[in-house]
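*Asks:* These are the structures, in structure tokens.
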Structure I
Amino acid sequence: MQAGKFAQALALLVPKLQRDPTSIQALDRAATCYLQLGDNQTAAKLLEVLLENNPDLPQAWGKLAAVRATSGSKAEAAEAYRRALALQPGDIGLLAAFNQLQTFASGSSFAARLRAALEDVQMSREHRILAHFALGSIEDKAGNTAGAFDHYCRANGLTEEAYDAELMEARIEAQLASRWSGGNGEEDPESPRLLFVTGLPRSGTTLLEACLTQHSQVASIGESTALSKTASAVRQHIAVQHGDSGWWNWLGRLGTDDLLKFRNLFWQLAFDQGKPDKPVVVDKMPLNVFEMGLAQLLLPNARFLFLSRHPLDTGLSNFMMNFAYGNRFSQRLDWIGHMTRCVYRSALDYQAKLGKALRVQSYEELVTSPELQIRAILEHAGLAWEAGCLNPEQNARMVRTASLMQVRQAINTRGLGKWRRYEEHLQPLIDALGGEEWIRQWEQWDRNAAGTGQFDPCRKK
């Protein structure tokens, strides 16, 4: 299980369960394996069996709640969290997870427990981060923007990871300097066509994935690390062969055999849980935006979507989100601004390099004119229109991203313009973006994208 080999772990656990069907440890671990393998129904059933015989296990109730939440069963998840907290009222992890499911009222006993916990000088740094993020969302819901922003600042200030702006600059400069003319070769006609959904985190990629996977011909591998792991393997291979460890060291150096080798590696990593029986597969890892060139070289039939959402809404949403891992840039507003510029520089460059394989999708236009935009997106993906794509809230897929609760809602415009409530706090982000001038330029790009699917139909870069 620690190695991520959940199918193999199950092969060992099932005989244990056959010998002892009530084993707490075996039931708990088997449930975790099924959850990781995407079978949340079986995971829930195993946890229910466990709790039927052992109803006083708060962490098991919490795990059952999380499984139900990933399936969209919000009411059942909430009840499981209440059972867990009845047994362990002050558990910060449980309180934070429950609050993520449904934000507590500012005057509730749950919110009071979180505030009281912060008074404990012995409280761990990790639990302080959880408590501050939870209280930030509570105060935001109550309309107390100053209090909410203070909690988000405190939470992000407790993190210990750093964002390497110089490394990102070097990466973008290498991309802009590359003379790349596109993919070549042919893919196996039996392989599905990849649709990479990219952009900044919190830009609407999960919503778009939910819309797309309502289509009868579309499956998803979610936020897969297949492309980033393949890219690392490619660069390592070229470094060994040529002594060059640059970001684009593979350019012009991958022969036919190399392309086949690394294409197969990508498929192996992408479909480690089994190949979807659909002709189009979504890969929704937002920051794959930086690897779109290598993706098309390896997978010349791939198509790409880039989500363009207002940089202040996206930036604020990143600052307010407690990511489970990665996205170090989200901890400071100036870092968010720098990453935003890097992402757009990359996407603008790829507009020229990928041509018609890349569609830029305005988030605002998607949520205000969903049918028109989804028709255009499906056409870009080579898919016929299906009205079910307008109802992402009916999607039964398991969702584990930071957008878990939002994606269970119908398409709506509530995410537009939230930054205006926090405008007085966002100056470091605005400055890092390049001030009002850059934001006005973005607004023009987004208007162009709304009508044409491109940042600027008059210029390639």
Structure II
Amino acid sequence: MFSTVLVANRGEIALRIARACRELGIRTVAVYSTADLDSSVVRFADEAVHIGHSPSKASYLNAPAIIEAAKLSGAQAIHPGYGFLSEDPDFAEICEANGITFIGPSPEVIQRLGDKAEARAAMAEAGLPVLPGSTGAVATAADAKEIAQQTGYPVIIKAVAGGGGRGMAVVRDPDDLLAAYRETRAHARAVFGDDRVYLERYIEDARHVEVQILCDRHGAAVHLGERDCSVQRRHQKLVEEAPAPNLPEELRAAMCESAVRGAVAAGYVGAGTFEFVVTPSREFYLMEINCRLQVEHPVTEMLTGIDIVREQILIAAGLPLGMSQEDVVRRGVAMECRVNAEDPARGFAPTPGRLTEFVPPGGPFVRVDTHSYPDWLIGPDYDSLLAKTVVWAPDREQAIARMDRALEEFRVDGHGVRTTIGFLRRTLARAEFRAAQHTTGLVGKMLDSEEDESGNARCTAEEPTAV
């Protein structure tokens, strides 16, 4: 077992990882940018190392500074959390070259599955259903046009190196394809440093369902069930729940089995997530594979009682999984709402500012993962997530009621700060959500109806994420 782990991240996930290490008796090292000097994880960790100025490129994406911090602090392993360097094969390889364990899959697996076009091909070969589309990256606009004609409209253009809901565009009209192809490539080049894109058939009125898996270094692999993540804005999730409601058991079992089969075929080690799209006719297709911890992992933890971060650390230390598939038992319903410092009335634009009040909810079966506190400054350089509110209940009706009560109880205020709390409560109140008939188009419909009522113009739900 490791004696010291460096957490190469910030915010609530850095604090979450540090807490798991503390419970394992592992010394923790936090890294921080200039803006995060007074962050919760810096206060909590056994040691903290300054790695650069506030912009991510100067700090949390600064691999040499992070490696140096690990060496100086005596860390044997680095946990990357999610985002930043968590799915960077070069960083994982640098860790290996410096004798530091990267808590995640091997660089080769991250490279293969992180290339979404290559991952599609590999998973199709393993027998997983993939959406009709290009077999690899699309080299020219003429190729894109030909593939789109063969696939049929609407299509979605995605960055090969994309992630976090960025680097994609839906095209419904053939006349819009050329501009969308060029714009997506330019966006991918600017954001990911890789302008390659691929095409898939876009499924209207779809559901987004993902399967959590754990694999050790000894060939064992299990799934922890599925989560529904269909409530999204700009292809980024707002509400997640498990088990996925209104899903036939045979479809649920087939998706989970496919995820395990794909993970074994890829030689996957660690925690990962297979993301699927479910059509209105209840067919499912693989969208992508996330080679990291998911933001919404607490939903599965609440349902199974399994600490996924703890399992990540134990797997990275070379220990076998402490469970078989039969040991994974899910009970009740769990739900997560992301409380972001964003203004839904302005297309979910980030609202940085200093918090004057921050009082999270409590009560039975309520979990709040957060790094925020009164007087904390929400800066413009990072993600706008303030807190993840997670609840458990014996059934979905009680879970919705408990979540609504928790959100009502949440108190957040600050200079210029707006949050998604009100929008989340309106989402929970929607008839189609309560009936589990919602799809990935729900947020767009809500924004359209709220615009009609107010008469105000808005940004669309599919616009690129603000940087």
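Nothing in this text is a laboratory measurement; each read-out follows from the coordinates by a stated rule. Worth saying up front: this structure is predicted, and the values here are computed from it rather than measured. Cβ atoms are built from the backbone, for glycine too; each structure is taken alone.
*Asks:* With Cα Rg over 2.2 N^0.38 Å as the yardstick, tell me which of I, II scores highest.
*Replies:* Values: I: 1.01; II: 0.93.
Top value of Cα Rg over 2.2 N^0.38 Å goes to structure I.
*Asks:* Ranked by Kirkwood radius over Cα pairs in Å, for residues 176-423 alone, which of I, II sits at the highest value?
*Replies:* Details: I: 18.7; II: 19.7.
With respect to Kirkwood radius over Cα pairs in Å, for residues 176-423 alone, the highest-scoring structure among I, II is II.
*Asks:* Comparing I, II, where is distance in nm of label points 7 Å out along Cα→Cβ at positions 88 and 200 highest? Spell out each step's value before the answer.
*Replies:* On the way: I: 3.6; II: 2.5.
Comparing I, II by distance in nm of label points 7 Å out along Cα→Cβ at positions 88 and 200, the maximum is at I.
*Asks:* Out of I, II, choose the structure whose coordinates give FRET efficiency 1/(1 + (r/R0)^6) of positions 152 and 352 (r between Cβ atoms, R0 = 41 Å, to 0.05) equal to 0.45 when calculated.
*Replies:* It traces back to II.
*Asks:* Here FRET efficiency 1/(1 + (r/R0)^6) of positions 232 and 448 (r between Cβ atoms, R0 = 35 Å, to 0.05) was calculated and came to 0.55; which of the structures I, II was it taken from?
*Replies:* Details: I: 0.55; II: 1.00.
The correct label is I.
*Asks:* Consider the structures I, II: one of them gives -10000 for helix-only ellipticity at 222 nm (-39500 (n - 2.57) for each DSSP H run of 4 or more, over all residues; to 500) as calculated from the coordinates. Say which. All intermediate terms of the calculation are to be shown ahead of the outcome.
*Replies:* Numbers: I: -17000; II: -10000.
Structure II accounts for this read-out.
*Asks:* If you don't mind, there's one more thing I want to ask. Using the calculated result 2.6 for distance in nm of label points 7 Å out along Cα→Cβ at positions 8 and 288, pick out the matching structure from I, II. Each step should come with its number before you reach the end.
*Replies:* Values: I: 2.6; II: 2.0.
Source structure: I.
*Asks:* I, II: which one has mean count of other Cβ atoms within 10 Å over residues 136-143, as calculated, at 19.0? Spell out each step's value before the answer.
*Replies:* Working: I: 19.0; II: 14.2.
The correct label is I.
*Asks:* One of I, II was used to calculate mean count of other Cβ atoms within 10 Å over residues 224-231, giving 19.6; which? Could you put the intermediate results ahead of the total?
*Replies:* Details: I: 19.6; II: 25.0.
Label of the originating structure: I.
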